[in-house]
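Next up: some structures, all given as structure tokens.
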Structure 1
Amino acid sequence: MNNEELILQMLGKISDKLEEHDKHFESIDNRFESIDNRFESIDNRFESIDNRFGSIDNRFESLETDVRHTRMLIEKQEHNVQLIAEQYGDISAKLERVREIDELRDRVRTLETVVRNHTVSIKELRKAE
């Protein structure tokens, strides 16, 4: 075998090896493409999850606003209840006075009736004398 044949033989082997490496790199490229597709799918899922969390955050903000508003309404009602309780004490005292006055009226009516009856009796006794 001469040098040219040896070189051609070596070039053939190198060419075969390069083809093997090309096939191997093509296989690696396919794997990376598959991995890229998986990562893209994962990215899409994370984006979907991020959107859901954004929606949940908006709901929580809305709920927090509602809770603050409700708390303010409750505090206002607590103040109103306190005012009503204070006024109840005043009203209760006034009602007690009204009851006392009603009792006095009843007693005065009774006394007036007794005085009228006694006056009539006294007049009759004077006439009889």
Structure 2
Amino acid sequence: MDWLRRFMIGRYGPDQLGVALLIVYLILIFFAPLTGLWIFRLLALAVLILCLFRMLSRNTARRYQENLKFLAFWNPIKSWFQKKKARFKDSKTHRYYKCPNCKSTLRVPRGKGKIQITCPVCHTEFIKKT
């Protein structure tokens, strides 16, 4: 394995975009036999070649910039799903309301009846039932 370590010196290696490309590759390879279309196999091969090219590339600055662009695209999607998951997890104990003035999301405990909620951002007060 020492030869592999020496070979990888100065190369970019795996990153988040590389992992995403591998996941896309696995999805395409999975759907190729189910659909019987050769285009899925061809696309999967192209994605795999791109992934290997990125991992073995010596132009680390360029690969780093590509990964930053991917993360700028992916992180808002990821955080949206994480927020939805947290909201679903808290749905038994908390209610979520939007402030009528600034539209920020507020979390209040469930089961307290009618309460007066004060927005911590704009200090608007409104009454809601929990």
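A short reminder: the numbers here are calculations on the coordinates, not readings from a lab. As the structure is a prediction and not an experimental result, all values here were calculated from the model. Cβ atoms are built from the backbone, for glycine too; each structure is taken alone.
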Label whose coordinates, when helix-only ellipticity at 222 nm (-39500 (n - 2.57) for each DSSP H run of 4 or more, over all residues; to 500) is calculated, return -38000 (choices 1, 2): 1
Given a value of 15.1 for distance in nm of label points 7 Å out along Cα→Cβ at positions 15 and 119, calculated from one of 1, 2, which structure does it belong to? 1
Kirkwood radius over Cα pairs in Å: greatest across 1, 2 for structure 1
One of 1, 2 was used to compute mean count of other Cβ atoms within 10 Å over residues 47-54, and the result was 10.0. Which label is that? 1
